[in-house]
Structure P
Amino acid sequence: MNKANIEKALKIEWNDEYSLGDPIIDKQHRTIIEYSKLVFETTEPKEVVRRVLDLYVYTRKHFSSEEQIMRERKFNLLSKHREQHNAIITRLSECMEEIKINPEKAHKLLHEVMSEWIIKHILTEDMKIPKP
């Protein structure tokens, strides 16, 4: 598989299946996917690092916002959900450190994190958040 095909395969796209039915959270999830797409579109090492940092910063803001929404809705699994957010942030932080050392690994590492987050977190855990 050539580089172009690998990069195409690694891209993650928004899918309506990821929609929680909450306009605020859904918009933030779409934005995170857009940030990840910007990383996949970049090959210059310094730009890759910068874009991964942008994704990291936005993801932290999203998690904070999502947790506030859960508090407001008195979500009884907030503590467990926060632990999962912390684990994702830790993994994303580890990826950033790896990418600073070896930027050519960015696409593969980010794909692993995003796939796990979307598949295991949005599609299972976020779906439990009470609707507005």
Structure Q
Amino acid sequence: TEDAFKEAGRLVDNIKIALFGVSYKADTDDTRNTPTERIVSVLQKRYHSHNIIYIAHDPYVKAKDYNATELTDDIDKAITDADALVFATNHKEYYDLDLDDIKKKVKTPIIIDGRNIFDKYKVLEKGFIYRKVGQGVN
């Protein structure tokens, strides 16, 4: 994450991180062992003195079933003015996102892909900084 912000010329401070997918498995509402809680916990420990807003989007999970961050079912609310988009669950809705539309709405065009949702070269071609979990920078 930090290297993506460095590449964008940004510090990891005064940022909004949007997390996509709260359920542990695609296309379900089951939040047991949700990856987003672990992601937020790690980021909060590492950047505890930084001003970071976290918002999660999930089309299946209800707010009463998740309390690690703000949760919305409005994808535009999550995307708008975000500095990093972190995809933690591969819901079918995420495969059809319009990258051109997203690029217009984000503050910093960073995608962290934890579920191999995006084609790296298409994302880079659209002007995003792309990181795939488990894969190096190159």
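Just so you know, all these numbers are worked out from the coordinates, no wet-lab data involved. Note that this is a predicted model, so its numbers are computed, not measured. Cβ atoms are built from the backbone, for glycine too; each structure is taken alone.
Assign the value -23000, calculated as helix-only ellipticity at 222 nm (-39500 (n - 2.57) for each DSSP H run of 4 or more, over all residues; to 500), to the correct structure from P, Q. Intermediate values should be presented prior to the final figure.
On the way: P: -23000; Q: -6500.
Corresponding structure: P.
The value 22.2 for mean count of other Cβ atoms within 10 Å over residues 54-61 was derived from one model only; which of P, Q is it?
Values: P: 16.2; Q: 22.2.
Answer by label: Q.
Once distance in nm of label points 7 Å out along Cα→Cβ at positions 22 and 102 is calculated for all of P, Q, which comes out largest? Walk me through the intermediate numbers first.
Values: P: 3.7; Q: 2.0.
Largest value of distance in nm of label points 7 Å out along Cα→Cβ at positions 22 and 102: P.
As an exercise: P(r) over Cα pairs in 5 Å bins from 0, in percent, calculated from one structure in P, Q, equals 2, 10, 21, 23, 18, 12, 8, 4, 1, 0. Which structure is it? Before the final figure, lay out each step's value.
On the way: P: 2, 10, 21, 23, 18, 12, 8, 4, 1, 0; Q: 2, 11, 21, 26, 21, 14, 5, 0.
It must be structure P, since only it matches.
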* Name the one structure among P, Q that FRET efficiency 1/(1 + (r/R0)^6) of positions 46 and 78 (r between Cβ atoms, R0 = 25 Å, to 0.05) of 0.70 was derived from. => Q
* Structure fact -> Computing relative contact order in percent (Cα under 8 Å, 6 or more apart) for each of P, Q, the value 35 comes from structure P
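Compute mean count of other Cβ atoms within 10 Å over residues 14-21 for each of P, Q and report the one that scores greatest. Intermediate results must be reported in sequence, preceding the final value.
Values: P: 12.8; Q: 23.4.
Checked P, Q; max of mean count of other Cβ atoms within 10 Å over residues 14-21 sits with Q.
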* Can you tell which of P, Q yields 3.2 when distance in nm of label points 7 Å out along Cα→Cβ at positions 62 and 118 is derived from it? -> Q
